[in-house]
Structures are given as structure tokens and as C-alpha cells.
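Next up: some structures, all given as C-alpha cells.
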Structure 1
Amino acid sequence: MLGRAGNGCGATIGVMPRCDFACVGCYLGEEANRIPPEPIEAIKAQMRALRPSLGHAGNLQLTDGEVTLRPEAELIDLLRYARSLDLIPMLMTHGDAFRRRPGLLQRLVTEGGLVEVSIHVDTTQRGRLGPAYKGARTEEELMPLRDELAELVRRAARETGRPIRAATTMTVTADNLAGVPAVIRWLTRNADAIRLISFQPVAQVGRTAPGLGGGVSVDALWAGVAEGLGERPKELAASQMWVGHPGCNRYLAGAVATGREGEPRFHAVRRGGDPTAERIVDGFLARFGGISFRLDGAAERLARYLGVAFGEPRFVLGNLGPYALHWLRRLGKGRPVRFLLDALRGRSTVRGLTIISHHFMSPAELETPVGQERLDLCVFQVPVDGELRPMCEVNAGGVRDRYYEGLRARATG
């Protein structure tokens, strides 16, 4: 999907190379909490270095440690600067800063222009506010926390009057793999607040606890996803897409429909084995791959819709009706008119949900022929000393440690 649904992703480094958690799965180095952060201008230079690769409306992860530990005014400045470059910054956080500092998310939205945030929640984390979560051993024990954070996002959107595209991240180990289906079911019930999840099977890098990494395969993870969605793993696999190398990431774009019965159901956008979906989605991507509406205002969005329609009128007008009917049949379980009427009356809803898995490499994997092939095809890059480097090379190839040592040397020299 490279160039058809995006140009991959870029991430900052050195924004705040420390954290107030002590997670057992952490890609930062042992010295991270002793490393000073980069100056604001250096982070802005990283954004400028990423801009040609990411393009208009490119995905920028504002990350490296717990970035909410940085002074609020500086965080707002960085968000504004990213938006001035026509990048879309996603603030990566464990989310406890929003719980401890009421109104912080609202201020980042109104003053910084934040539209995307990713909140990391799973049982590998250590340091969470609240005695109920400090010793959580199963993902089910963290569902009240997920509920709290989802409601926090809803409240911020209501109070600011602005849309917030919220995501969540889950580190997956052999110990919490069994919790994946429950997390997926929670997501389908809360797709109005959380629109994306990134599952990340832990790799043996950084200060990850010895022996924790490498215990979860791609197939095992997606079998858990399939169970949570009530799908067969092989059929779900046929609906997956990827960017770069298929061993690095998988993603499944879809929608959650909730009818009058109240039971949410996930539907993949490009459902494998569905000839109508494959023909129309593939046809759209062949003609309009790379188009993005994510930074558009109402007038710009309308103009872009019209540009699509007038650019390929035969394709658009010939498929718009059949595709809409196809979706209504899927969402309404073969009863499209009833579902449409229910939607008009507010008795049914349709909300987008994207499920992603990122499979980072360990140092041993990095040295294999497949590992080198994956590095060559990497679309998740970090600007280090003026050069874009693959994220796995940063994590597992010693790049982050050397970079941090340079930060320390500049601060003390």
C-alpha cells in the first residue's frame, strides 16, 4: 500500500528520552532517564528532514520516551510546528498525564492543534496511577482503565468541539497474548472514541526484561484478533494489507456497525474473497492512490470529492450506487433498507476502526538476510544526525544508544 494509502511513518527522537514508568518491555536504553532532551529547534529540524519523505498530511509520531514530561508550552510549540509543515503529529503517551492533569488534552487540542493521540495500555506497564492497575496481570483487569481513557477522549472532543482521532497501543507478550480477543471486543464497543489499535509483539531490545521478547508470532497475534472479531483467521488474513515489507506490519481497515440489536460487528473495507469490494477498492486505489482528506476543511474536502468525481466520472458514477448498496447489505445482514432507515433514525451507527500490528526486530533478527531485506524496505524512519534511519536499526542496531551518548556529551561538554 506504499504510496496508495500513505507514505509510511516518521518518528522523532530525543524529545524526552525518559519516562516515569518502568515497563518490563521498553525500547529505550538503560541510560535513557539520564539523557537530556533535545532542544526545541533540533526537534523541528527533524520534522523538516522527515517532511519530503512523509509528504502532505504525512504521519509523524511525536515520541521517544514519555513526551508529556516536556514542558507544556514546548509541547504545544512542537505540535504547531508540525502542523505548519502540513504533517499530522500523533502524540504518543501512556496517558496518565491526562489523568493527573485534567484539561491537558483539551489544551493540546485547542492551543497546539492536536488531532491525533495514541495511548499505550497493557499489562507490561509499571507505574500506572491507581492501586487497581499497578499489579494487573491480565488485560481484562485493565478494562476499567481503558473505559476511563476512552471517556476522557470523548469529553475532550465535546468540550473543545474538535474531532480527536484517538488510538491505543498494546505491547504483546506470550503472557498477555490471551488478552488480545478481549481487547478487540472492547475496541468494537468503543470505536466512537478509539479509532485505531497498534499491537506490538515485544522484541528483545533496549531495557526489555530478559527473555520477554520474541514469543509472539504474526499468525498467533492475528489469530487472537480473529477470535475477538468472530472471524476465521484465514479469511481475516486475506483482508490484511501492509506497507513496506509484509513481515514488518499488517493492517486491517474497516468499520464497526452497530444495529438495533446493539451488538457491534466489524467489516473490513477490502474484504478478501469479496469480488465487489476488491474490484472497487482496487480500482479506486489505481486511480486515486495517495489522495488524503485528513487535513482538509469542509470546502477543501468538497473540492477534492468533486475532483475525484470529475476526474474519473465513469468509474465514480458507475460504482457509487452499487458500492453503497453492497455496504448496506453487509452492514444490514442482507436487509439494506432496514439498516438505512435505522441509520437515519439514529438506531444504528457505523464507525471506522483500523487494526495494525507492528513487528519490530531484535538484534539477532536484524543480522539475518530477511532482516536486512526488511531494513531496505522500511517505511518507519527516524532522522538521526541528518540521515533517515529505519526504526528497527534505531532500536536494535545501537543507533539510539549512540545518539543518546551524543546528547549527553553535548550537554556536558
Structure 2
Amino acid sequence: MKKLLTTSLLIVFLIPLSFGSGYQVLLQGNRTIGMGNLGVMMHADASSLFFNPGAMGFMDHNSVMIGFNPIFAGNTYWDSQTENSHYEANTDNPTGTPFYAYGVWGLKESNFKFGIGVVTPFGSGVNWGNSWAGRDLLSELTLRVIQIQPTVAYKINDKLSVGGGVNVSLGSVKLIRTILLEQRNEGSNYSESSVTLDGNATSSFGYNIGLLYAPCQKIDIGISYRSKVDMKIENGSTEFDVPSSLAPFFPEGNTFDASLPLPSVFSTGLNYHFNDQLDVGVQFDWVGWSAYKSLDFDFRENTPRLEDTSSPRNYEDSWVLHFGGEYKLESNIQLRAGIYFDTTPVQDGYMTAETPDNNRIGMTTGIGYSPNDHLQIDVSFLYIKAAKREQTIAQTIAAGTYNPDPKDGSRDVLPGSYKLNAFIPGFSVAYKF
């Protein structure tokens, strides 16, 4: 039972990995998505506020923008560790609806630009159901995270602009899962009970800085850094549906505290203007996942069945490589395409049903349309394919995450093979003034 909340809080923060390795989600601008998620060296719209605040200084207009990206994703599990097994389970996930909104403005004669953004960089839902083989790890989850970022940029000269912002993160989670409990006062009988965890993450702060350098008319170079943020849940509520004989071990009204780092991200990229119609770029991201060493949590009230725990995760730093471009078909129509390769930070033996992570490829395309000088409409399409990954029993034993007798919630992983596919369209509209 002591591993119950470890697994549960892991789900709280890690389930968004379905759309980026680890639990990083990049759906903050449909123009950038269409070009393989190139963002750090681009300075054409208000989404620069998120990707590289320094690029805002090169904007020659003010702008407001809103957009969203419905997520259609599914996970599959195969029991590849049991000889002659044909067991398979699939998720029935609800459609995710992440969104973003930006506003950037400044006086025409000023080198300063000011902005504020609201994004949902983490948030989704997953539903494995209450009858699959890993129901003691997860049945159903709903997660929401909102990040608010006030930002300022200053254009030093015609070649260089710098900027920075403060990130304020808020979140909430609701989790349902099965727990297997031994009724020790009634022989060796086991019961399947359930737990619902519900909590809000308190305001957590970080920062975002960047610069854009244009050494000549053909080249733009961008650099940005998003700091690590420690998300914290305080006084999260617990609700246990257990046999009456075990109720004293799960106090009514008990609460928990926990924290988890959202990793730092360093990005750099180069955009090349071939001519007035064609731009092509490359971007490299380094994600500081090694900050995530373990997941610790603390119950307000402990019992012999409900103890504080520390669970090792030992994530590794990872990287993402992006390629993409934009072609102006007409003065008011832009065609886009791109691809990126995203490496996983999850080591062998630590992959769970909530984090069935593997190296993945994102393939993107998009189109932009400007009906007049003030309005910009962007549509994007992103398809994510993660390679099928098998986690063996030997790997989980070596990592110390496997228990062949998962009674009392004493396991973190379910050995087997996992696969993910996701299709994410997107739409945004911007008004320039």
C-alpha cells in the first residue's frame, strides 16, 4: 500500500507525455507546429512570447491571438512477457482540448514590446478502464495545468533583441484507480477496492528568457531558456472505498503533499531565408530531465497501510531535433511542413502504464491564410508515432520497480510492450493592429 500514492502522483504529472517525451507538451502555436515545432528563431507572430521572448522585439505590429489543438490519442498494451499470451488492452481516452492565448503590444516609436500569454502546456485525460490488467496502476485520470506568462522584450538594434518573462503555473488533477488489499483479519482473502485522489497545485514560479540575432538579411539565430519549475500539491484529498474492516487504516479526510520538477528547456535554432518565398530552419532542444531523481510524498496521517514514500525515477536528460520550413504560395497564403525527433528520458525498467514513453517522431504540416492586413488564420496537423517499446521483467527487477505479487499496491510498473499514436489538428486566429 505504501506505493499507492507514489504511483498516483506520478500519474498526476506524467500523463501528458502522450504528446512529448517525458511530460513536455508543445502545442503553443499552430504556425510553429506546422513547421515541425520550430519556434525559437521565428518572429512572425505572438507565439514568440512562449518560444522565445526576445523575438517579440522584432515584431512590427501589435497582436492578439487565440488557438486550440484537440488531441486524439491512444495507447496500447500487450502482455509480451507471458508465454503464449494474447492479452491486449487499449485506452478509451477523452479528447484533450489544450488552448493558448497571447497579447503583444508596444508603442510604434518604442523599442519595447510587452505581452502576456496563457497556455496549457500540461493537461489531458486517459482512461484504461477498470478491468484491464494494470487497473491497480491506473483506471482513469483528468489533468489540467494552466501557465500564465507576463513578458517584456527590448530591441537593442536592427540585429539583436532580448526578452524575458515570469511563468506562473496552476494545476489540478483527479485520479481513479483500483487497489488490491489483503484483509489480514479474515485469512488470506483479497479485495478489489478503489481510490480517488483529487488535488490542486499551488502557484509555482519560473522564468523564460531569450534572444534573437539577425547577423544578415538571410539568417536569424534564436536562443531561449525556460527554467525548471517545482509543481507542488498541498492538502490533496483522498477518498478510499475499502471494506469496513480496513477503513481504520485509511482515515477519512486524510490529505497529502507532493512536489515534482517540470524540467528546464534550452533551445537554439537557425532560420535561413532562401528568398522572399521560402524559409527553412533547424532547431535543437535540450531538456533537463535529470532533475527528476525521485518522487516523494507525505501523508498528513500515516498508518501501517499508508506510509510516506520515496520512489526513484532516475530520468535522464533528453533532446529534440526539429526540421521545417514555410513557403509563401501567394502573398496571403503560406504552406508549411516539418518533422522532429524526440528522445525519451525514461530508462529501461522505469516505464509505467502512465509513462509508456519511447523515442518518437512528429510529422507536421499546416497552412496560413491572411484575408487582409489585420487577420491571420493558421491551421496545423501533427501526427506523433512512438516506436513500440518492450519492458522486460529482467529490466524492472534491475531497476527495483517490479514485484510479482502486486497486493497492497506494491508495484510501480507492468512489464510488457506499449505503443502510442496521436493525431492533433489545430486552429488559431490572430488580429494584428
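Here distance in nm of label points 7 Å out along Cα→Cβ at positions 45 and 101 has been calculated and equals 1.7, so which of 1, 2 was it run on?
Here the read-out was taken from 2.
The value 2.2 for distance in nm of label points 7 Å out along Cα→Cβ at positions 77 and 117 was derived from one model only; which of 1, 2 is it?
Traced to structure 1.
To which of 1, 2 does the computed value -13000 (helix-only ellipticity at 222 nm (-39500 (n - 2.57) for each DSSP H run of 4 or more, over all residues; to 500)) belong?
1
Given a value of 3.6 for distance in nm of label points 7 Å out along Cα→Cβ at positions 69 and 229, point me to the structure among 1, 2 it was derived from.
Numbers: 1: 3.6; 2: 1.6.
The value was obtained from structure 1.
Each reported figure results from applying straightforward, stated rules to the coordinates on display, with no laboratory input. Just so you know, these numbers come straight off a predicted model, no measurement behind them. Cβ atoms are built from the backbone, for glycine too; each structure is taken alone.
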